[in-house]
Structure P
Amino acid sequence: MRRIATIGVYGFTAATFVEKLTGGGVGLLLDLRQRRGVRGPDYSWANSARLQDLLDATDVGYRHVKGLAPTTELRALQYREDDRQGVGKRNRVTLAAEYTGRYTREVLEPFDLDALVADLPLDSVTALLCVERDPRACHRSLVAGRLRDRHGTSVTALLPD
């Protein structure tokens, strides 16, 4: 059985991020971000090139899966809901219902998860990466749920201590 974990960027340092991945048995990290960067100096380690360099120093592989990233329009929809609720991306705890529905219909449904799953390792955990700390506040939870429901994967969340 293939094993899936979800992990965000917020709340980690580069060192604690790597520790969490290696301690969780992660062998492959799938980057589900459209724009593979994070603003601000605290998370510059998570910008694509730096993150890949960081992972190269471990035995964790890296793959960008842009086809599972939310579109700019969908992210804007979620940001409007965040503004309406007075929360920011770093403290959001849930996704907007409209965002969830549209992401599922527009991104997740058309994506060939069968092909993705066929390429996942059997001997290690595959981690789904985005930026939000809480997976319930991020599209990676929707991907992980679909993988669990349709492909029988186990799913765990790797969270900062």
Structure Q
Amino acid sequence: MMILPTANASDDEWHEFAEARSEDLMSHLREFILERFTYKPRYIHQRVWRSGATVSALSRQFDLYFRLFGRPDENCPRETLVIARIMFKQQRAGLGRALVERLVELAPALGYKHLLIECANAKASAFAERLGFTPFDNRRHWIGSVDTIREALEYQAAAS
């Protein structure tokens, strides 16, 4: 289990922690892409990158963008992984679900306790609702605890 900075830690401490975890997320995201798509490893290393406490992955097949441990507000605790963009060219193929499953698996090792889907369109909102996320800001954003999302994924797996 990852040891998080204390609640009263400075923004600089949290940013340093977030940058280290984003490096970890980047390597796991590369593994996920190699498992799901037919790219050569050297190509994936060029398509997944980190800038501070963000991780991005872009190709013709996907467009993913994550932010880690940003400033908290009334809807979003500090221990949140924000999914700012999630797009796969091949839709309804289980890629989004598989990615969320992987993010739930990684949560204890990386230290986040919540996932947030930001600026969701209608399809992303329906996806978030099925996975146990809760809407806020007029259903524009969706947040869920890792435990709640895990339970929704397990329930769906048992039902199918």
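Given that distance in nm of label points 7 Å out along Cα→Cβ at positions 25 and 49, derived from a single structure, equals 3.6, which label among P, Q identifies that structure?
P
Of the structures labelled P, Q, which one yields -14500 when helix-only ellipticity at 222 nm (-39500 (n - 2.57) for each DSSP H run of 4 or more, over all residues; to 500) is computed from its coordinates?
Structure of origin is Q.
One of P, Q was used to compute relative contact order in percent (Cα under 8 Å, 6 or more apart), and the result was 46. Which label is that?
Answer by label: P.
One of P, Q was used to compute mean projected area of the Cα convex hull in nm², for residues 41-88 alone, and the answer was 4.8. Which one was it?
P
Matching task: 17.2 is the computed value of mean count of other Cβ atoms within 10 Å over residues 129-136. Pick the structure from P, Q.
Q
Of the structures labelled P, Q, which one yields 0.75 when FRET efficiency 1/(1 + (r/R0)^6) of positions 9 and 57 (r between Cβ atoms, R0 = 35 Å, to 0.05) is computed from its coordinates?
The correct label is Q.
Here distance in nm of label points 7 Å out along Cα→Cβ at positions 81 and 97 has been calculated and equals 1.9, so which of P, Q was it run on?
Source structure for this number: Q.
Of structures P, Q, which gives 14.1, 44 when Rg and Dmax of the Cα atoms in Å, for residues 65-136 alone is computed from the coordinates?
Of the structures listed, the value fits P.
Bear in mind that the values in this text are calculations on the coordinates, not laboratory data. Only a predicted model underlies this, so the values are computations on that prediction, with no experimental measurement involved. Cβ atoms are built from the backbone, for glycine too; each structure is taken alone.
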